[in-house]
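Colleague: Next come the structures, one after another.
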Structure 1
Amino acid sequence: MNLTDVYNAQKRLRGITHLTNLEHSNTFSKLAEAEIWLKCENRQKTGSFKVRGAYNKIKKLSEETDASCVVAASAGNHAQGVAYAARELGLKAYIVMPLATPIAKIAATESYGATVVLSGDCYDDSYNAALTLTKEKNAVFVHPFDDEDVIAGQGTVALELIEQMPNLDAIIVPAGGGGLFAGIAYTIKQINPKIKVIGVQGERADAVKRSFELKKHVSTNSVYTIADGIAVKNPGVITTELINKFADGVYTVSDDEIASTIIQLMERSKQVVEPAGATPLALALSRKAACLKNKKIACVLSGGNIDVGFIHKIIEKGLVSRGRQMKFSVVLTDKPGSLENFSRIMSAQQANIISVQYDRMSTELSLNETILHIACEVSGFEHGKKLIDAIEQNGYLIIPNNRSAVAANKI
């Protein structure tokens, strides 16, 4: 691959993909102690950057061969990118997806004209099934990341960033299989080597980080992160080589940090961003990368295809991680008026009760006692501390970690 491939990809994508906005955020700049700009690939066609690489691959294929059918394996954004590109170019597309893929993602992929085949319990199973289907259909397999034409297509994000802000100091990119990260790192270093390119992964899905640190291809036995778009055990061989040669660093963020950032993007920027797409801003806000302090940083919000059925879980997790929601338990005397007295304390501290659950089943309780499990909303950690202090000052003992235990001082 060379830089000409990336410029050719840009020509193929002209009029097909959006030139997504690069938006400045005063709020996030203050929180990150840096100048934060958001590259809004969450507003790209099909909802993510993936359409860039998929379209470039399939368009080049149609230019150079008489191929009439493509196959891909994906549980999300790549599926929609391939389906859209194939429809636009008049090719038949088969997308193999895991059996547990949400109906909404299947429907979105089918809406672009692709035939969805459900197979396997995870991406790796679907990938193997897709290779078999490729042979059966005499088709061309479109890899989600480990393909130079796909990587070149993703590299067009870097060309846009340089055009939009030539004096950038750094770019933060989500890393899963490594296609976007490799494409941006390679392209940037050919044009302006002074710009740092930083990758970010989930804490328990860090194969790219390990590969970068050891300077060799590394896969992991398992992955666990809410950022399903970058939950990849085995990154690409081509992408790993490019990342290890051209990137400047790889960091990780926790699920709590990702969830909190998704909420902040909704509240402050009015943007819907999927977990993988929120990781660059999550890293910037965490201030883990000291080299980014006071720099001009572009955070690539890689996608916005968040499952509506999952979004409430992420919001709840984010609210808890930011101290906006809290759960605790106390022991009450099981008699009329006990809950009313406790509620007055909550009201006086302006805490909004979300749910209340009685637990009379603990063997440690006497016959006239009950454990009260409370979930409530507060304005932040300081407000939550004041609430707990007020409850304890009124004679209640907070039960640690919601374990059943009888309070030493009961009301």
Structure 2
Amino acid sequence: MRYIIVIALVFIAFAKADAQQLASYIQEAEKNNPEIQAFELRYNIAEEKVNEADWLPNTEIGVGYFVSEPETRTGAQRARFSVSQMLPWFGTITARENYASSMADAQYVDIVIAKRRLALSVSQSYYKLYSIKAKQLILDENIQLLETYERLALTSVEVGNASAVDVLRLQIRQNELVQQKEVLEQDYLAEQTVFNNLLNRDETLEVQVPQELTIPDEEPLVSNENLKLNPELLKYDKLYESVEQSELLNQKQSSPNIGFGLDYVPVSERPDMNFTDNGKDIIMPMVSISIPIFNNKYKSVTKQNQLKQLQIQSQKEDRLNKLETLLADAKYNRENARIKFNIQSDNLKQANDAEEILIKNYETGTIDFNDVLDVQELQLKFQINLIESIKGYYIQYALINYLTQ
């Protein structure tokens, strides 16, 4: 019992170490990935548009000079100076800022989605690398096993219990496994390039992957309700809110604009007359209002916003259906991987028992090396299938985490 507890603790320690290693790679990818950096820059631009929204129409300044000075009772007008400023309706600037802020929120969700997709890609590539590396180790073990069988066959040939053909068949089988291992080495280099490109680093850098993974006895509970909190769906909520803010801004922009101004006209004194206000300059404050009488534009924008909201709702429902399908498939495939893992484990155990029987038969001088090759081929097949089941399980597990965590 103490031995079992120690083994369990060691396995848990290795599992935690592997999870930490993968988390470290994901953090490195998020830090270095140019796509994430591009999304963050887009978000920064959207944030800056909030400051851009705090603006007023240009102040208008006018200067005029009378070529022919008009005479008035108080004197001749020499020039005209004017300044005016239009102001949007009350709350328009705030509405513009709220709309820009809602668009920035939608851009931020894009960052979250991109990071989650990147984490999924890194995780899946990580488990593919584990699978290739584990298969290489299995092939090494089987090559060594065949070398042992080859020595046994040579000994049997010497005593007349086997033929040289048996030795040659064992050697041919070894060559086949060496070939498979060399192919896997190329597969590993290709997948390593994919992995390092996700982290935006040198393609030749070595990747630390676990030597052994297994499937846990119990599955964590997966709730479909968590799927509704997926950022891919939350983005549609943010877009819906941005359309609401766009409509509020449209209503404000359809309101009148108010303008304030001031005109100043310098007046020359009349030299031939002496009276009150002779040569008094003219100062004229002004108030103006801009009324959107022909407001079909704003009515059309309102209709467009209503259609956009319906479109976003339909898109969200469609995406929810697709995500639910993905989640159902991932859970189904994960359970299939578990079933295959259990079956292959049982098959491998029986193949190992058959191997022990053959070894005992060798001690009595009745070993059949055709059976040896058949059992070895079965062992390798079951071992490879075990690794494929583990890889498939964790790839689906990463997809489930992407959808629900």
Structure 3
Amino acid sequence: MEFDFDARTEELRAEVREFIQDHVRPAEQIFRDQLAASGDIWAWDRVPVLTELRAEARRRGLWNLFLPASGVTNLQYAPLAELSGRSFLAPATINCAAPDTGNMEVLHQFGTAEQKEKWLTPLLEGEIRSAFAMTEPEVASSDATNIQLTITRDGDEYVLNGRKWWITGAMNPNCAIFIVMGKTDPEASRHRQQSMILVPRDTPGLEVKRAMHVFGYDDHEHGGHAELIFTDVRVPASNLIGEEGGGFAIAQARLGPGRIHHCMRAIGVAESAIELMCARAQSRVAFGRPLSEQGVIRSWIAESRVRLEQLRLLVLKTAWLMDTVGNKGAHTEIQAIKIATPSTVQWILDKAIQVHGAGGISQDFPLAEAYAQNRTLRFADGPDEVHKNALAKAEMARQTQPW
């Protein structure tokens, strides 16, 4: 069994690491200062230093690496996503930020030639941003078949009515297009009632009502999360993605690669947390000894490393399976990493916060905000309990088969 990355992956890792260390991380405070000076916390896509970083990333060929069409496999991209998790700014600089990655994959795989030209091309160029609108406030959206927003055919148009919330990226004024999941045929079979459709931001009847907060954070550096109201929103019938009734299947196809991206970025966050934890432990003295000499602190550091190495191997195995047997063949492992990653990273962040004392829950360190963001991953793309239930059913079925 070979554990080394191939030559191309190592080359890309070195390039991405250098770019993030030498350009992105030193620019983080500049970005924050320029964003604050702009007077519009949501318009972070227009901050000058981000524009400069994107230009540098493109010059280096570090652009859209997540897309299979770029020639990078899931296994090759996974460690690059991990590196991007070491800086909140990095994914946007290389055009590999959620939810755009998943939306670009949907358009690439299911979009028409017209839809690709109008929306995919500017997304790939980094000229606009996008959002994916599925979750609703009135139903348990962990079951996607519950979605109630209506998409009704009226001649050459579709009419949308309903509410969405927790729509990531929607507060960003550069978010020009929404991929909206709704119900086209409530009489169809359970998994054929839903469809996906493209809704431009400036369509009459679409209201971005408010920003949603995550444990008090507005997440403006990631485009925020919004509640949307659709009131008789009309779009051309040609905006439908795929066929009527294909929305659920498209959603499942979208989520597989996205979970790899989320998990590897979260591993990068955990690596940063361990880095901060070790630095803090070595720099602080309590009861006459550095924290680094306290047994409980050393135990946390050791356990963090063990847990993170286990997690990384599981995620890389999943990426390899997706490349070799496809998303369907890797379904159990995709569920496993979705369960394991947020809880593991949350544990590591919690210990890093504890080592930092009161500073760990302050704005002076990135740990508290990272903790809040990571906690949301136990809901995003389906709550832990849904994945555990499905994984357990598959495991019980597997146990009935002969060795």
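No value in this document is a laboratory result; all are computed from the given coordinates. Worth saying up front: this structure is predicted, and the values here are computed from it rather than measured. Cβ atoms are built from the backbone, for glycine too; each structure is taken alone.
Colleague: Name the one structure among 1, 2, 3 that Rg and Dmax of the Cα atoms in Å of 39.6, 149 was derived from. If you can, show how the numbers build up before the last one.
Modeller: On the way: 1: 24.8, 81; 2: 39.6, 149; 3: 21.6, 78.
Comparing all candidates, it corresponds to 2.
Colleague: Also, quick follow-up: With log10 I(q)/I(0) by the Debye sum over Cα atoms at q = 0.10, 0.12, 0.17 Å⁻¹, for residues 133-340 alone coming out at -0.47, -0.63, -1.15, pick the structure among 1, 2, 3 it was computed from.
Modeller: Values: 1: -0.47, -0.63, -1.15; 2: -0.87, -1.00, -1.22; 3: -0.60, -0.78, -1.18.
It must be structure 1, since only it matches.
Colleague: Another question, if that's okay. Given a value of 18.4 for mean count of other Cβ atoms within 10 Å over residues 149-156, point me to the structure among 1, 2, 3 it was derived from.
Modeller: On the way: 1: 30.0; 2: 18.4; 3: 14.9.
Clearly, the read-out refers to 2.
Colleague: Where does the value 11.5 come from, among 1, 2, 3, when mean count of other Cβ atoms within 10 Å over residues 53-60 is the thing being computed? Don't jump to the answer; show the numbers that get you there.
Modeller: Values: 1: 27.0; 2: 11.5; 3: 16.9.
Comparing all candidates, it corresponds to 2.
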